[in-house]
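Peer 1: These are the structures, in structure tokens.
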Structure 1
Amino acid sequence: MTLLEYFNECNNKDGYVTVGGHYEYKVINGVLYFPPTDGGLDWKDNFRFAVVPYKNMEHKFYVHKGFLKIWKELQDRVAEEEFHTIIGYSQGGTPAPLAYEDTLYRKGIKCECIVFGAPKFLWMPNKETKERFSGVKRIITETDIVTHVPPTVFGYQHIGQEYVLTPVGKKPKDVNWFAWKSGHDRSMYRQHLEGVELW
């Protein structure tokens, strides 16, 4: 699949399974998808602080509490699934790397993990932690405001390999200026991903 096809399927609401009331995922042809923020309960999880994700961690790292809550709700169900690729967009780009790390830890398998427009979710990660997440590929637009939160000044950082999409095209008529200027709008990602090859 192309990056655009992965992105479109991630944003296609068909097939998602709901866990814990409002957290969602789906697996299609060996690809695990996590959707973007959808509604007030999701936004509530976006504003929390850092905690240790698991008890008795051999290698300790800290994760944004709201994003960890999403992963904890999904973790057991996702562990039962078979997949080789993990895709997430926006808020869905936070459980995706945790699924990547969990699969690596439990099964010793390094899945392909691609996230679009994901916020930061690791707090003060050290070199070893960054190495654990080094296989994650982060796709962003140059102006995406979501990729700048939570602020680095609070200790949150990105992980993995960053790929910045080159701007193309003009704002579609059906997209408002604020959404377009945010750099996070689906239509902007779709325009930027058109014709982009996988590495």
Structure 2
Amino acid sequence: MGYLIAVEGIDGAGKTTVANYIRDFLKKLGFKAEVLKEPSDSEYGRILKSGGRLDPQKELELFILDRREDVVRNILPRLEKCVTVIMDRYYYSTVAYQGALGIDPEEILRINEEFAPKPDLTILLDVPPEIAVERIKRTRKPTKFEDLEYLKKVREIYLSLESDEIRRVDASKPIEEVKEDCTLLISDLISSSSFWELRLRRHQD
């Protein structure tokens, strides 16, 4: 099995940049690695990405349906082929964003962990919402998910999450420093004996 790494955080935290960096870093070390982004390109994901705010419960249902399909069609098949999967958003995003709309975060987490594999490492890119929104405004108009007060609630839920694989990174720092912090976390992961055994088996196949 490959390893599953999730990159999480509010909009404007730098998730896509960091996820792509981790993929490239692992490839330089000789690993197979791919980035997957949620919502995916399933029929449910396309609805979520089409714009316009939905009823919170309906939105949650769509995220869960999209993730179920993503797990079966994309995530598990890659992990089974010893590909390291880097998720640009995963189920903690649903916990935080839909939780900020008033749905019980613990219930959202319970539903997702019934079918979605738990990450081996979750990198939580933490940044004050004020900084995140300013970053977004430099390149485009904020979306429905990027309201300042809403992002404050989302961040609070992210910071309340407790799981042994979650590692917080200060994403308000310059991106090169953020990458360095993430490099250390990835290095800790791949230095484990099980990961090196995985790499050895891959080269022997």
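Read the figures in this text as sums done on the coordinates, not as results from a lab. Source: prediction; values computed, not measured. Cβ atoms are built from the backbone, for glycine too; each structure is taken alone.
Peer 1: One of 1, 2 was used to calculate P(r) over Cα pairs in 5 Å bins from 0, in percent, for residues 107-162 alone, giving 4, 15, 21, 21, 17, 13, 9, 1; which? Write down the numbers at each step before the final one.
Peer 2: Working: 1: 4, 19, 26, 25, 17, 6, 2, 0; 2: 4, 15, 21, 21, 17, 13, 9, 1.
So the calculation was done on 2.
Peer 1: Can I ask one more? Consider the structures 1, 2: one of them gives 3.4 for distance in nm of label points 7 Å out along Cα→Cβ at positions 35 and 155 as calculated from the coordinates. Say which.
Peer 2: 1
Peer 1: Continuing with the same structure: Among 1, 2, considering only relative contact order in percent (Cα under 8 Å, 6 or more apart), which has the greatest calculated value? Intermediate values should be presented prior to the final figure.
Peer 2: Values: 1: 19; 2: 31.
Of structures 1, 2, the maximum of relative contact order in percent (Cα under 8 Å, 6 or more apart) occurs in 2.
Peer 1: Matching task: -8500 is the computed value of helix-only ellipticity at 222 nm (-39500 (n - 2.57) for each DSSP H run of 4 or more, over all residues; to 500). Pick the structure from 1, 2. Numbers along the way, then the final one.
Peer 2: Working: 1: -8500; 2: -16000.
Structure 1 accounts for this read-out.
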